[in-house]
Structure P
Amino acid sequence: MLTLHRAERSADLVDALAEILTTPLPDPFTPEVIAVPAKGIERWLTQRLSTVLGADEKDGVAANIQFPSPTRVVDEAIAAASGIDADDDPWAVQRQLWTLLDVIDASLDEPWCAVLKAHLTGEHRITRRYATAAHISDLWRVYGAERPQLFVDWAAGRDTDGAGGVLAADLAWQAQLWRQLRYRLATASPAERLDAACERLREEPDLTALPERFSLFGPTRLTSEQLAVLDALSVHRDVHLWIAHPSPAMWAALLGRQTSGRRREDTSALAVAHPLLASLARDSREMQQRLSSVVGLDLHHGSRRPATTLLRQIQNDFSADRPPERTAGADGTVQVHACHGPPRQVEILREALLHLFQQDPSLEPRDVLVMCPDVEAYAPLIRAAFGQGDAGGHPGHRLRVRLADRSLRQTNPLLDTVSGLLDLADGRVTASQVLDLAAHAPVRRMFGFSDDDLEQLRTWVTSSGIRWGIKLVQRQAFGLSDVPQNTW
C-alpha cells in the first residue's frame, strides 16, 4: 500500500519516519531504502535520524540505510520488469542523440520538417545541429516522464498532446520526427513499455531487490511515470511517501477537486485564502492532484502550536489558510535585509548567524540551513566568508560550513578540466578558452606552469594576434575559410 505522510514541519516527518524504522524488517541485515531528491536532504535526514534511532536516545547512530534518488529507484524497477537496463536502453538520451542527428539530417528536405530546417540551415548555423538535437532529446525525455500517453498516441499515428487534446499544428513536426527516430531505433519507447512493466511489477514482486518497506522523503514533484511505478510497487510492498505540505486547510479545500490536467487551466489558486499560498504553493497543489489517484492511506503529522512569534504566526496562517493580519510585531524571527549584491548578502548572513549563535547557546551549526538561488555563484563567496579555520581572524571563519548539491564539475578539478577540453573540441577554440584551460590546476601541475609562465603565455597570445580557430579547416564550419588571420 502507498501511504502518504504529510506535515508542515519536516522535523515532524522525521520523527514519524523514525518511529516506523524502529520496527525492523524481517531480515535485520536488509538495508532500509529511503529515496531522497538531493544529497543535501540525505545529509540532513541522516543527522536527524541519528538523534532518534539506536539503542539509547540521541546515541548518534543511523546505519544500514541507503539513500538512492527516486529516479534511480524507478529506473531500476522498470529495468527489472522490462529487461532493458536504463543505461543500455536505445532511448536513453545520450544513446539516442547520435541516431537523432542522422534522422534530422535525413529529414530536413521533408515538407513537415520546414520549421527545423529553417532553424538549422543558413550561414553560421551548422553548429546548432548538436545543441538542437540534444535539446529535442531532453524535451522528449520530459514528455515521456510527464505524459507517457503522448508517445503511445504518436506511435499509433495519432497526433495528440497526451492530455486528450489535438497536437498544435506548429508542433506536428515533433511527432513526425519522433516516429522517424522510433523506426530507426526499432525499439518501443519507454513510455510504450511502461504499462507492461507496471503490470509485471504487480504480478511478480520479486523482480526488484527493494525491501518489503521503503520510503521516499521530501520530493516536491513526482512524474506520471514515477507515480505509475510506485503504485505498482505498492501492491506487494509498504511504500511510504513523506512530503512537507504547508497547509492542512488547503489540502482539505482541494480534496476531491477535479482538474483538467493543463496548468494554464488550473484554477486551484482561487480556492486558497492566503495570498502566499496562492502564489507560491502551486507545486504543492499539483502534487496533491497527482497523488489523489494512487494514495491508499493519507496521514497528517504535527499539531497546532501557539503563535508566540511572528514566524509562528505566519506558519499558523499558512496551516489554517487564513489571510494574514495587516499589522504584526517585529520580534526578529522574520528578517528582510536589503543588500546591494551577493557579496554583501553573504557578509550580512555571517553577521546575522553569529548574532543568533550568541543569543541562543543551544543553537548549533547543524541546525542552520542556508538556501540560495544559485549555489555555484555563491560558493566562492561563502568559502571566503566562512570556514577559513583562522582562529585569529573573524569569528565567522570558525563556523563549519558544507556546500551541498554542487555539480561534479565544480567539486572535481579533473572532471572540470576534461569537460573544458571537450568544449574546445566542439567550439571555436578561442584564445581565452585555451588560456583558461592552461590555468586549470591539473594542467598547471602536469606542465609545471607558474604564474609567470601563464602571464608569458597570455603575452605571446596577445602579441601574436590570436583570436580563435586552430587552422582554416576548422573555420570552414563557420563559413570563414578565406580568413586565415588570427588563428592558432
Structure Q
Amino acid sequence: MRIRVNAVVAALVAATLSGGSSFAQERQEGPGGGTPGTSSNVDLVGHDPLFDRGMNAALAVFEDFVYVGNRTDGSSRCGPGDPRREVDLDSCPHVHPGILVVNASDPSDPRVVEEIEPPFAGNVGETTRELRVWPGKELLIVESFQCSTVIHSCVAAGVVPTFRFFDLSDPANPTFLSEWVPRQANGVIRTPHEFYLWEDPDDPDRGLLWISTPTGNRNPVNSNLLIADISAVPEGGSPTLVAQGTWNDQFPVLPNVALHSMTPTVDGTQTHLAYLSGFFLILDTTDVAEGRYAPGEVLDLNDNLLTPVENRPTWENPNPGHSAVPFPGRPFSFVTDEVYGTFTSAGFGCPWGWARALQVARPARPQVLGEYKLPENSCPPPSRPDQERASYASHNPTLTRNLALVTWHSGGFQVIDIEDPGQMTQVGWLSPTPLQAVANEDPALSMGTNKVVMWSFPIVEDGLIYVVDVRNGLYILEYTGRRANEISSLSFLEGNSNLGDAVRIDKSAGGDGDG
C-alpha cells in the first residue's frame, strides 16, 4: 500500500526575530498528503475498516482496546446525494451504528470484538460524537447529541444531549454506569460539541471536563463553555458544574461567533479558545484549576479573558477557529481552520482551511507567526465534486514538543515539524488507499473524488499512532521520520486531554504550564 515519496519543501526566506520573542511570519507548503495511496515517513501498521460502515467519529484508547464512536445515528436515513434516497428516504441502513470496541493487542491486526448498542449508543437521531477514557479510573466518557439531518444523514428525533459513563474494569465489555445532561447554572440544557478531559496534575483523583456548547446568542447568561467536575462519577456520583462563560457580547455583531473548541494548558490555568469567526482568545482559568470555588458555586468566567476581543489575531478564512492547542511548555498555540465544500455554504470550498502558529507570550496580544498548508490549499482548480463534497482542511492536532500530528480530511494524516513555529515544515504524511465502498458516505466530506477523510485527534500509545478516518475506519501508524524518537518514546498522548506524557513533555520543554 505504501508508496515512498521524498518530501521536498520549497526554500523560503529564513525567519527573522522581531524583538526578542517572536518569529517573522512565513508560509510553508507541504507537498504530500492529498493523493490517496501515498505516504512518506509514515508506515501503516494495522487497519480495521469497521464493517465498512463509513461515518466513523472520535476514538479513545485504553490498554489494548480502541473505542470508536459514530458520526451518524441508528436509523436508515439516506443522506443528501445518496442515489438510494430517490427510491426511499429510509433505504440506507446505518450498519453497526453503535460504539465499536476494537481489540488492538496485535496492532498489525486490530479486530472489532464488541459493540455498545441501544439504549446507550446507536440510537435514532443520536451521534456518539466524542469519546475519552480516564485511565486511572477505568472510565469511558461518551458525548452524545442530536446529529444533523443534512450533513450527518440523521433523523430529527429531539435527542437530549448527554454524557454517558462506562466502567472499563473489563475493557472488552464496557459496563454502563450513569448519564448526565449538561446544563448551565440556570438549569437550561446546553448541547455540547467538543470536550477536553483534564486530570489535576497534583491530584489524580480530580478530573474536570472543559465542554464547548456553541451558541451565537449574545445574552451573557447563555454559555459557550461549561466546566464540570467528574471526580465523583467513578464511585457512582454525578458531575458537578463548577464554571461557565461566554464572550459573544464583547464582539461586534458578526455571523458565526461561537466557541467551537478549547484546550487548557497542562496545568489548567489558561485556556486557548477556538472561537470560529471570533478567531482566537485566551481565558484565565486559574481559579478553576486551583479549585477556588465553594461547594455548589459556579464560577462566572465572562470577565476572565486575557485577550481583549479587540486585540485578537485575525486572518483571511471563511470559517476560522476550529482548534487551538497550546505548544507543550512553549508560548505558542497551534490553530486549525476547518472548511467544508460548497455543499454546506456557497462561500466554502477551495482553498479550504489550514494551520497557523500563534505567539502567545503576551496573552493580551497574540500574533500570527507562521502558516502551514498543502498544495490543495493554494487552489489548483478542484473538480466540481471535490469543490462541493470534499474538504482539504486541517482538523484535529496532537502536539509533542517539536511535532504536530494533524488529521487533514482529504489531505490525509500530516506530521509537521514545529520547532520553529514561524517556519513549520512537513516531515511526513500518509493518505491511505480508500475502501472500495462503504455502507454510507459522509454527505459533506466523502462524496467527492478523494475518498480519504482523516478526522480524529491522533492518539499515541506505546509509540504508535491511532487515528480514525470518517469513511475508511481505524488506522494504526508508525512515524519514522525526523524526530521520530519524540513519538516512539511516548506511552500515551492525545490532543484533547492532559493525560499520559502530557505533563512530562510540558516540563521537559521548559514550560510551567502558562504557555
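Every read-out reported here was derived from the displayed coordinates using simple, explicitly stated rules and does not represent laboratory data. Computed from a predicted structure; not experimentally measured. Cβ atoms are built from the backbone, for glycine too; each structure is taken alone.
For this structure, a couple of remarks:
- With mean count of other Cβ atoms within 10 Å over residues 370-377 derived as 23.6, matching label from P, Q: Q
- Ranked by FRET efficiency 1/(1 + (r/R0)^6) of positions 130 and 218 (r between Cβ atoms, R0 = 35 Å, to 0.05), structures P, Q are led by Q, which has the greatest value.
- For P(r) over Cα pairs in 20 Å bins from 0, in percent computed as 16, 44, 35, 5, the structure of P, Q it came from: P
- Comparing distance in nm of label points 7 Å out along Cα→Cβ at positions 202 and 330 across structures P, Q, the highest figure is found for P.
- Value -14500, calculated as helix-only ellipticity at 222 nm (-39500 (n - 2.57) for each DSSP H run of 4 or more, over all residues; to 500), assigned to which of P, Q: P
- Structure (P, Q) behind the derived value 3.7 of distance in nm of label points 7 Å out along Cα→Cβ at positions 146 and 306: Q
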